[in-house]
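What follows is a set of structures for review.
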Structure 1
Amino acid sequence: MSTNRNADIARESIESALRKDWECLRNLYAEDAVLEGTPEPMRGRDAIVNLWQGCLYDEVPGLQGEITNVIAQGDMVAVEWLVGEDKKSAEVHVCQLRAGKIVANRIYGRAT
């Protein structure tokens with residue numbers, strides 16, 4: 001995969017979650033993907049989608065965000081986004097991709 005394509009995939013992982021397109025989000029992750037930076041690591045794409053669903057419905061209803069930066073180098077992509085009603089909180093998702101799928105995502109910062 002090209003670096004630009006990897007950047008597009010990582011960006012879409014945030015955008016699809018925000019628009020609640022769960023099937024799209026699921027398809028962006030490898031079956032055995034791992035997401036870290038949460039109280040417990042999430043293992044598997046279904047667990048990752050369930051985490052996003054919980055964030056958007058239970059923890060932070062109406063969560064909004066705006067991607068401000070995407071930096072890609074090879075199979076690693078960092079996506080910075082501002083979150084919340086006032087968009088004053090920030091998170092950075094650092095994604096590792098393989099064969100067009102996110103295999104690892106480490107979250108830094110705080111969405112709420």
Structure 2
Amino acid sequence: MENENKCTIDTYFYVKSDHRLVKVELSKLLYVECIKDYLKLHIQNQRPIMTLMTMKMIEERLPQPQFMRIHRTYIIQTSKIDYVNKGSVSIAGNNLPISAGYRNDFFSFIEKYTII
């Protein structure tokens with residue numbers, strides 16, 4: 001039974017927010033931001049959703065490399081990146097920092113999709 005709770009998410013998932021279960025479609029999820037004990041899910045063309053959950057919990061469930069952690073407070077959907085700077089990524093007009101601890105893995109991933 002415990003393994004059922006640890007499965008990865010395929011197309012959508014539900015989170016508790018404001019005493020309701022809210023459906024989040026993976027294709028519309030831009031990035032996840034950690035704010036203290038809460039996660040703020042930034043969704044395309046929608047208001048962000050706040051939920052009480054840990055970064056570790058959602059990171060284990062989101063499919064990789066579609067979703068990648070770039071900072072202790074950010075997990076991004078890699079297909080939603082508009083552009084990459086030396087120390088940040090831009091998604092939907094928001095610049096998100098890439099921390100030193102995640103930089104090597106992130107740029108190794110980006111290299112696979114770079115044509116120069």
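Values quoted throughout were computed directly from the atomic coordinates according to the rules given, and no laboratory measurement underlies them. Worth saying up front: this structure is predicted, and the values here are computed from it rather than measured. Cβ atoms are built from the backbone, for glycine too; each structure is taken alone.
Things to note:
- Which of 1, 2 leads on relative contact order in percent (Cα under 8 Å, 6 or more apart), largest value: 1
- Of the structures 1, 2, the one that -9000 was derived from, the read-out being helix-only ellipticity at 222 nm (-39500 (n - 2.57) for each DSSP H run of 4 or more, over all residues; to 500): 1
- Sorting 1, 2 by distance in nm of label points 7 Å out along Cα→Cβ at positions 10 and 90 from high to low puts 2 first, with the largest value.
- Each of 1, 2 could give distance in nm of label points 7 Å out along Cα→Cβ at positions 34 and 66, but the derived value 3.5 comes from 1.
- In this comparison of 1, 2, the computed figure 24, 16, 14 for semi-axes √(5λ) of the Cα gyration tensor in Å is attributed to 2.
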